[in-house]
Structure P
Amino acid sequence: MQFLGDYPAKADAKGRVFLPAAFRKILDAEGEKSLVLRGDVFQRCLVLYPESVWNAQLDGLRQGLNQWNSKQQMMLRQFVLDAEPIELDKEGRLLISKRKLQYAGIESEVRFLAMLDRIEIWSKQALEEVMNQSATLGNDMEAMLGQ
């Protein structure tokens, strides 16, 4: 499963927002009914995982952690604790909790950003700020891949 694109949307007063039709089409084609939403670990955005991708993410994390290491156990706990199951309503909307809206700074204008097998949900302003700060894509890619 691979998502592609960047779509603007608006959240209503209750925190409901339409998942872009292009993303719903991919989810339907893959038979994905359940989603998981959590805050990103690096940026002030939300990450929406199809359930199968979330489960693979957890499996990989679990394999990389030592269950007998208290720091690693706490890291896993914090990662899982932030996750919320999400279901789309019959109109294709998802409900984002107040806590998650506050975390991401989302008031009304939202941007859905495809990130391969997951979807990031940003406040429009926050995404613009982050993208303006990291406008060195060509230089960064050359440094990483050019050798």
Structure Q
Amino acid sequence: MKSRESLIRLHRFKVDEIRRRLKLLDDMRADLAKKMSDLEIMMQEEQRRAAHSDLGRLAYPSFARSVVLRRENIQRSIDEIEREAAQVTENLQSAYRELKKYEIAAENIGERERVEVARQVQAELDDIAMSRHVRKTPEETSKAG
């Protein structure tokens, strides 16, 4: 009984750990998407500034190249996180199926134990009733009938 409960607790812990890992990956993905959005905004602001300044027009191409490189790096990171998240999601599904298997087995064993206890209690009650019936005197039997 204790080993069964320990096994279920262990699998719940694994499921929770995988969920935490998936949440962390989702947070990282959201953070990178925000950085990508911030880069877009910064690029638009620099374009606007460069349009109004000769020095800005000269500096803008190198700025744009650096932003494009950062954007590509961020996109690669997002792609890598998404691949890892897909793998972690598969691991979560597998761990959850494993947990459910143990929980269902524990429920089935518990139900069988409850049925067995109920059967034993009923057998004891039947024995008591049979003993009382056998002990009755013929006189009591005729009064009852």
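Computed over structures P, Q, relative contact order in percent (Cα under 8 Å, 6 or more apart) reaches its largest value in Q. Each of P, Q could give percent of Cα pairs over 26 Å apart, but the derived value 32 comes from P.
Computing FRET efficiency 1/(1 + (r/R0)^6) of positions 17 and 129 (r between Cβ atoms, R0 = 41 Å, to 0.05) across structures P, Q gives 1.00 for structure P. For the read-out distance in nm of label points 7 Å out along Cα→Cβ at positions 57 and 97, a value of 6.4 was computed from one structure; give its label from P, Q. Value 6.4 for distance in nm of label points 7 Å out along Cα→Cβ at positions 57 and 97 corresponds to Q out of P, Q. Computing mean count of other Cβ atoms within 10 Å over residues 33-40 gives 12.6 for which of P, Q? The correct label is Q.
One of P, Q was used to compute helix-only ellipticity at 222 nm (-39500 (n - 2.57) for each DSSP H run of 4 or more, over all residues; to 500), and the result was -12000. Which label is that? Derived from P, not from the others.
No value in this document is a laboratory result; all are computed from the given coordinates. What you are looking at is a predicted structure, and each value in this text was computed from that prediction instead of being measured. Cβ atoms are built from the backbone, for glycine too; each structure is taken alone.
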